[in-house]
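What follows is a group of structures, each given as structure tokens.
Values in this text are rule-based calculations from the coordinates and carry no lab data. These figures come from a predicted structure and were not determined experimentally. Cβ atoms are built from the backbone, for glycine too; each structure is taken alone.
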Structure I
Amino acid sequence: MKKSIVLIIINISLFFPNKGITQINEDEIGAWYMYFFNTTFKESAWGLQGDIQCRNWNIAGDLEQLLLRGGITYKPKKANIKLTLGCGNVTTGSYGPNNSTTSESRIYQEVLFPVQFGNRFYTNHRFRYEQRFIENQDLRTRYRYNLFLNIPLNNPSMDKKTIYLALYNEIFINGQRSIGNGNSVEIFDRNRLYVATGYVIKQGLKVQLGIMKQTTNSWQKHQFQFSLHQKI
């Protein structure tokens, strides 16, 4: 009789979520603080680019990710594209009071090419291929495509003191489902939809303030974003 009661309790518990697992609060606004830079070596086709990002599950304090990334760029003189070979390090935190983190190193290859439509529509197309070395997982790969759009509002071009509308959408596709230890992921990884207002402080320096909606297979969340973009 006692064994039957125990089995019934176990079977019933399988239908209810584990309360010990912290669930992400999708209604809570997160915040990402970011710095992007790029430079060229005088008049050569070679240069550097990189970014530092502090991403939080909330406005501040609950770390989602700390991302450090940099790469060598090459811009052919007869082609309006920029090629990048880079690497990055990502520390991913857990949602809520759990302070555990996961470490990831990346190598990535990127192609960026701008296309302008008319006088006010500045687009950039970015294709990125990543090789990801995540703690306790097999080597993973990922494909990313991002379409950027900047529209100056008070000036016909992106000159000093220009206020502009910034939008982008980026889709992430996993290169494989199996990640090791019998675990798997979906082919669709995530999508990021972003809208912001930007301001050109001076030539080569601009700032953006906006909101991004990130959608994964298991959750979706809005992220406040503040970013500084500098051409050195």
Structure II
Amino acid sequence: MNNPKTSKNKLKTIVVLPAYNASSTLKQTINDISRDVVDEIILVDDGSTDETLEIAKKLKLLVYKHDCNRGYGANQKTCYNLALQKSADIVVMIHPDYQYDPKLIRYFVEFIANGYFDVMLGSRIRSRQEALAKGMPLYKYVSNRFLTILENAVTGQNLSEWHTGMRAYKKEVLEQVDYKNNSNDFVFDTQMLFKIIEKRFSIGEIPVPVRYFPEASSINFRRSVWYGLGTLFECFKYLFKRIL
């Protein structure tokens, strides 16, 4: 593939980081982002109680702070609004908890810049053995696989993971998908994919290493259950629309 940085009509790439209490992993995440591919990095702090905001400023990121904790989905809404305001052609969303490898951003960008896909997802699910060996809790692996299989069945897709925190979008996707009316909670990501599929945008995947460790953010079991129920509800909503 051609490097989009050397293209005559270079596309502006902005990385957005929806952050909440990410002080222990933020610097490591930023250090692994290739600046020859990325033009700007925006961090939206969702009411962190640690030093996330201070570290982001020291790293000279473009920083926006919510006045209180509004939720993961609300954080992403602000991220995408700011990226579009800054005329991004490609927007890469990655969690700043270092659970996903920022070095892979260049490949996400290349697939979109060269016209292969409109959306790119980073899939952590290559084998059960790898996912569990790298620390993914068994209940999360099982629920991830169950929900992904169900979501594929109702949409006709064949994605290996619907529940990834590393995604890239060309600007037309964000302009045409009504993400502002999505949930302010974690089910935001699921709603995004359903809306993307409804708009018939193409989706590609890249395998990313599984990295679970104490500093990486992760929703607890109770929140995971609510997330799963919310995902099931989105599946039924999608099916209901198709029937009508």
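Given a value of 0.05 for FRET efficiency 1/(1 + (r/R0)^6) of positions 36 and 220 (r between Cβ atoms, R0 = 25 Å, to 0.05), calculated from one of I, II, which structure does it belong to?
Comparing all candidates, it corresponds to II.
Can you rank I, II by percent of Cα pairs over 32 Å apart and just name the one with the largest value?
For this comparison of percent of Cα pairs over 32 Å apart, the top structure is I.
When distance in nm of label points 7 Å out along Cα→Cβ at positions 92 and 164 is computed for each of I, II, which one produces 1.3?
Attributed to the structure labelled II.
Quick check on the output: 50, 25, 18 is Cα extents along the principal axes in Å, for residues 68-139 alone, derived from one of I, II. Which one produced it?
I
With distance in nm of label points 7 Å out along Cα→Cβ at positions 156 and 188 derived from the coordinates and found to be 4.2, which of I, II does the value describe?
I
For distance in nm of label points 7 Å out along Cα→Cβ at positions 76 and 180, which of I, II scores largest?
Result for distance in nm of label points 7 Å out along Cα→Cβ at positions 76 and 180 over I, II: largest is I.
Supply the structure label, taken from I, II, corresponding to helix-only ellipticity at 222 nm (-39500 (n - 2.57) for each DSSP H run of 4 or more, over all residues; to 500) with the calculated value -1500.
Label of the source structure: I.
Looking at relative contact order in percent (Cα under 8 Å, 6 or more apart), point out which structure of I, II has the largest value.
II
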